[in-house]
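Right after this note come the structures.
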Structure P
Amino acid sequence: MANTVQSIGSFQAFISHPLVNAGVKQQIRGLKLDSSFFDANPEMENSKRIALIGGGPGAVDTAALTTTVQFGELTLNVIRVATGNVTFSGGNASATTVPADLIRFCLAWQLIPDSTGATLDISYAINGGTENWQFQACTLGKVPPLKLSGNDLPEYAINLKYGSFTISNS
């Protein structure tokens, strides 16, 4: 039986968009480690089976359709860690300081007529190496504008749609 050792403490995530902060990568902070903080799911199945009748009594044949699509959606559960404005091009507003957290980044991104998409890079240590994922052509699905809570830090479920991804190891 193989043993796997994964370090979530080494997890790093960066997001960049050419129209937000002039394309400078923004580190994603405020990930709450006592819950699921990253979840990527395909939007479409990669295969489908269709039952066919006609192979004789009691016999059912099937046909399979397969695709190589990788697009999907991902959710990052983050908390507010700072305040501040965001510099971006286009949209209905402008500001002058660097984004404070992913929530403010996404609230600014929401105002941009996006025709390029963002890039999301994540990495973490596993089995003595580092696994790197890059999600390309990300668009903003939704961002809650404000959440408040009494005895805990409220989690913001940031939803992004991605066009494809690549995986590498180092």
Structure Q
Amino acid sequence: MSYRDEMKLEIEKLLEQIPPHEKQIDRVIRRVYARALEESKRTGSSIESMTYEILEGIENGLSSSPELIEETLQRASLLIADLLHHSAKEDIAKKERKIALAKAALLQTVEAERQHLMESLDAFRAYAQEHQYREFQKSLHVTSSTIMQYVLKLAGEIMYNHEQAK
């Protein structure tokens, strides 16, 4: 059943009650639109056409009470805007959580790589000392400086990318 038909039938049922209650109609609009919005996001179908279809369903459902159509459409537009806003906030919050987790994982990786560089320097020093390679030992200050530059570059890239993402 299309959203248009579902909305029409639900509203017609509510109109059988005298007087029809605005809050009940609003609940139906919220429920049907929320489900349609989730389906639209899941399938990639047009939110515009789905919204239009629901508005047609509201109008068709109120055809026996034309005096209620515009007032209900006005309320529906506010309800729909509220649902869209709420949905957008939730989606953005989910993406922000994913970004935060990805940043934490990236920082862990950078720290692990930094640690690898430092451990290799320690191994160079230990090896040079243990085997008494004096020239090798003397050259390690250059290697140490190079490794520190690599570490600073990694840290700088992380900070730069972190600032860009804000």
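No lab work stands behind these numbers, since they all come straight from the coordinates. These numbers come from a predicted model, not from an experiment. Cβ atoms are built from the backbone, for glycine too; each structure is taken alone.
One of P, Q was used to calculate Cα Rg over 2.2 N^0.38 Å, giving 2.06; which? Structure Q accounts for this read-out.
Set P, Q, criterion relative contact order in percent (Cα under 8 Å, 6 or more apart): the highest-scoring structure is P.
A value of -1500 for helix-only ellipticity at 222 nm (-39500 (n - 2.57) for each DSSP H run of 4 or more, over all residues; to 500), calculated from one of P, Q, originates in structure P.
With FRET efficiency 1/(1 + (r/R0)^6) of positions 76 and 132 (r between Cβ atoms, R0 = 41 Å, to 0.05) computed over the structures P, Q, the top value is the one for P, the highest of the group.
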